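*Asks:* Below, each structure is written out as structure tokens.
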Structure P
């Protein structure tokens, strides 16, 4: 995204080609994600981006996005060398254990690898104690200020005034915690931006409130009338990318406040995921589950969908009301307007449902 708009395809392809040429010329052998990261950096440079918000791909310490160095700022606050001006770590749970580690401390070590020398870090204070200790140690080692954000009341204090959390249109208590983290990051980077980009920086309480009110987060507790076919009425659904125990817990908490009766889950999971923490917190005996699959993920050939037969077998431990529908558009044909439909298990599944929706508008 550039200034809230998707990057133009021609601009992306031009940058991608330039990056791949360098990769081939010097026989680097970069991975698909490394090429994608370098393409993003190329676009940022060519478009003279002033401020970039980047999310790591996996973990942090060894992630390709983490090649960025800390910004160098003089005693007057002026930037001498552009780079990272703040880092943030949200809630950490057990995920990608085969790569990041088998426990929260090991995973936190990888996540905390994004903290930079003398650059402030913000961390979700609802994390487990062992996570906060690992992050604290890394911040001390880097001589970095570490801001722990604890759950707040309905009002969040910022340097320009108080923001009421009710302004956020996002569902789920964890999103309110994410909001507090984001506002703290903005508070921390504002003096830098005001000093180095005075003409472009307009930081007022009204601007903050408007930004909060207009926030959208597709695929996270998103309520949508899904247009799965051009000749069929849209179907009310909830889309959530929950794919691990922590995310499943948050989704289950929200669903208890949203529905009274049985839920129809549309489910697909990435191959290799631990299914028990996901299924045990979501699926009950009264619920129905439609097991499906997502297609190939563009630019990520290593991502594969779990075998529907294997997933169906695991789901039967929690409910007998389960069947397989492999083709995504067919999943919704027999569902009614009165069904409580929740699509979850994978961000790739959610993404392809949103693409299906866009194609049929």
Structure Q
């Protein structure tokens, strides 16, 4: 199992949803960096947001640095940290060792690990593992901001309720704890979520990301392209099932005369683009425009409706009624983890440029 990310920095994760603790090791970060706990805490609070539609598992998500940080300053050694799992209820999974939950990783994990994998809460395949990713990514996000590079996430849609795209905004900025452009949009999205929750169901959505302040020429052609590296990282987040940059699939319906992003000099002779249909990356390299991409997030697979599945021990078809504490919609919480993951991959790319 490969749990290490990075070409120029290295980040590894450990732990399972119901293990004693989860955590990470971040290597390659220089010494002398002051840890901005306030900003890390803010992103962690967004990821751990409490609402009627989110899991009622009450984890504090307090992180403790074990090494690599002294007096709140990085030492240059690998940074190891842990987050204790304090609100575990494995009894909800007592009947699921051999019953494969639809659209979870259960069946593939059972086959891969010969049934020895920890299945409680999804084990190592759980969205819970995005907590250490958020800690490390938030730390690196602070470093990017010192270089004038800013990462923003935005809930573009939940169900049929949608917001305006970053591509159509005059100014890209932090949109707050529930990142949408207005309370009206938020209310419409929460109505979609509440309708699904009341029916014992779940609902998915789209998260949009913008990276502002990147110089042109960052990345590599072909296998090490900026799109390739970003995409690889994004698919490490369990709910993500699709990605598109800029106009993405819409470009396939356009003519070149409309799709092409032109260049011009502004009044200060700085190069700018006349449009950003390609999402700020061409030929695997950044072009100086904001890097903008969208991620499709599937509905949470744990729902309170009867579902058809199998028991791999008895080799019978069975009907599953899931118990436990589950999100009706993961999109608002996932946006924070996506923001952190984006910061990590951008930091890794520019470190090798």
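*Asks:* From which structure (P, Q) was distance in nm of label points 7 Å out along Cα→Cβ at positions 32 and 328 calculated, if the value obtained is 1.5?
*Replies:* Values: P: 1.5; Q: 5.2.
Considering all the candidates, the number was obtained from P.
*Asks:* On distance in nm of label points 7 Å out along Cα→Cβ at positions 192 and 296, which of the structures labelled P, Q is highest? Intermediate results must be reported in sequence, preceding the final value.
*Replies:* Numbers: P: 4.0; Q: 1.4.
If we compare distance in nm of label points 7 Å out along Cα→Cβ at positions 192 and 296 over P, Q, the biggest value is for P.
*Asks:* With percent of Cα pairs over 34 Å apart coming out at 33, pick the structure among P, Q it was computed from. Don't jump to the answer; show the numbers that get you there.
*Replies:* Numbers: P: 33; Q: 28.
Derived from the structure labelled P.
*Asks:* P, Q: which one has relative contact order in percent (Cα under 8 Å, 6 or more apart), as calculated, at 23?
*Replies:* Q
*Asks:* To which of P, Q does the computed value -11500 (helix-only ellipticity at 222 nm (-39500 (n - 2.57) for each DSSP H run of 4 or more, over all residues; to 500)) belong? Mind dumping the intermediate values first?
*Replies:* Working: P: -11500; Q: -7500.
Derived from the structure labelled P.
*Asks:* Separate question: Determine which structure produced the value 29, 11, 10 for semi-axes √(5λ) of the Cα gyration tensor in Å, for residues 48-103 alone, calculated from the coordinates; the candidates are P, Q. If you can, show how the numbers build up before the last one.
*Replies:* Working: P: 29, 11, 10; Q: 34, 16, 10.
Label of the originating structure: P.
*Asks:* Can I ask one more? Identify the structure, out of P, Q, from whose coordinates Rg and Dmax of the Cα atoms in Å, for residues 184-263 alone was calculated to give 17.4, 50. Walk me through the numbers on the way to the answer.
*Replies:* Numbers: P: 19.3, 55; Q: 17.4, 50.
Only one of P, Q returns 17.4, 50 for Rg and Dmax of the Cα atoms in Å, for residues 184-263 alone, namely Q.
*Asks:* Distance in nm of label points 7 Å out along Cα→Cβ at positions 72 and 288 was computed and gave 6.4; which structure, P, Q, did it come from?
*Replies:* Details: P: 6.4; Q: 3.9.
Among P, Q, the structure yielding 6.4 for distance in nm of label points 7 Å out along Cα→Cβ at positions 72 and 288 is P.
*Asks:* When FRET efficiency 1/(1 + (r/R0)^6) of positions 24 and 152 (r between Cβ atoms, R0 = 30 Å, to 0.05) is compared over structures P, Q, which one is greatest? Working shown, then result.
*Replies:* On the way: P: 0.05; Q: 0.85.
Top value of FRET efficiency 1/(1 + (r/R0)^6) of positions 24 and 152 (r between Cβ atoms, R0 = 30 Å, to 0.05), among P, Q, belongs to structure Q.
*Asks:* Taking FRET efficiency 1/(1 + (r/R0)^6) of positions 160 and 216 (r between Cβ atoms, R0 = 41 Å, to 0.05) from the coordinates of each of P, Q, which one would give 0.65? Kindly include the intermediate steps, with their values, before the conclusion.
*Replies:* Details: P: 0.95; Q: 0.65.
Source structure: Q.
Each reported figure results from applying straightforward, stated rules to the coordinates on display, with no laboratory input. This is a predicted model, so every value here is computed, not measured. Cβ atoms are built from the backbone, for glycine too; each structure is taken alone.
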